[in-house]
1. Figure out for me which of the structures 1, 2 the number 14 belongs to, where relative contact order in percent (Cα under 8 Å, 6 or more apart) was derived from the coordinates.
2. For Rg and Dmax of the Cα atoms in Å, for residues 91-202 alone, the calculated result is 14.3, 44, so let me know which of 1, 2 that is.
3. Comparing distance in nm of label points 7 Å out along Cα→Cβ at positions 179 and 195 across 1, 2, which structure shows the greatest value?
4. Quick check for you: by distance in nm of label points 7 Å out along Cα→Cβ at positions 19 and 163, which of 1, 2 is greatest?
5. A value of -9500 was computed for helix-only ellipticity at 222 nm (-39500 (n - 2.57) for each DSSP H run of 4 or more, over all residues; to 500); which of 1, 2 is the source structure?
6. If Rg and Dmax of the Cα atoms in Å, for residues 115-170 alone is calculated from each of 1, 2, which structure is the one that comes out at 17.0, 46?
7. Of the structures labelled 1, 2, one was used to calculate Rg and Dmax of the Cα atoms in Å, giving 19.5, 69. Name it.
Structure 1
């Protein structure tokens, strides 16, 4: 599985963001075809960032984080996938992609919400490429329908060539998790560092979507 070249780039996303705001820039991201879409490619780069969106994403939550994470040393891609069903196909496709693209010495996976489940399952595997995974506001413990219909089993440990970071929102501040009987983020995974996000971010309640921006700032400060 190869990375898809297209006309949408980090530069064009930044331009749209500055002229029209995050919502219209986000529409450009979710308008991409399914698959791993290149947003910035450089043949000499040995590291690749892959952003993996969550369920029913409108894209806007990724705009600022992608601009923050951009650096000249790294290529960036956005993985579009069908979140209406099980994560199994996405896990399979990205497994193939990682195996087929061994030219990268390191791949950083950023999975938000449902996309974090995909990252967690990928980090369990043993690849020749080093994986660094960030699971942000991710229901890694699973949820009833996903566990039952998709036969989802939460990850319990990292693969031999992987490292992982879980970034948990505070359940009562996250509108996706607030009314659940349990916090689906609470899953112990050997080898994963756990970080609990604060209550606010730039004066806003730090809920589900702001979590991406907070993590991007934290990793680039």
Structure 2
């Protein structure tokens, strides 16, 4: 006798009504189980540590940690957990940032229930799921100029790829607020990255970061 596998789902959205509505819909299917429903990226990380869901339905814009930042952390620590963005934010910027964070799917919040169920089942089975509107944005963005990226070579002083990216943007004169908005992370996370960069490179302040970046050709002086 074959036992039907159950997909454990975590709901992450700062609107309680949306979480309740999605949960009520998913409860109609005997192969899906909502194991937790939380309102922030921080709570999502805590739930992942405790509950180990199979699929996460993740909103993007929430107070505190964004869904993109939470997804990046989850994917770095639990790569087998699938994350589907379910967001009202439909733009090339958000879609591109979500894909870079490692999402397995992305859907607008106005999709029908059948599409959402299919996305959960497809990603749970190891596939990826983006509806037509999202795919159009993905292909448009593919042909646009990419943001600065860390080189494939070894990074200096054990910097992570994210720290290298922050280093580049600091050296280009970006403020903490601008960094947070561009990388879809919190200002607190920006400050943590900056502290780590200064410690690893043996630098004292932003001015020394700029000089270091120019000396090591991390940025081009023509950008100034």
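1. Details: 1: 18; 2: 14.
This figure was derived from 2.
2. Numbers: 1: 14.3, 44; 2: 17.2, 54.
The correct label is 1.
3. Details: 1: 3.1; 2: 1.2.
Comparing 1, 2 by distance in nm of label points 7 Å out along Cα→Cβ at positions 179 and 195, the maximum is at 1.
4. Numbers: 1: 4.0; 2: 3.4.
Looking at the calculated values, the largest one is 1.
5. On the way: 1: -9500; 2: -15000.
The value was obtained from structure 1.
6. Working: 1: 11.5, 35; 2: 17.0, 46.
Here the read-out was taken from 2.
7. Numbers: 1: 16.3, 48; 2: 19.5, 69.
The value was obtained from structure 2.
Taken together, the values in this text are just the output of simple stated rules run on the coordinates, not laboratory data. Please read all numbers here as calculations on a predicted model, not as lab measurements. Cβ atoms are built from the backbone, for glycine too; each structure is taken alone.
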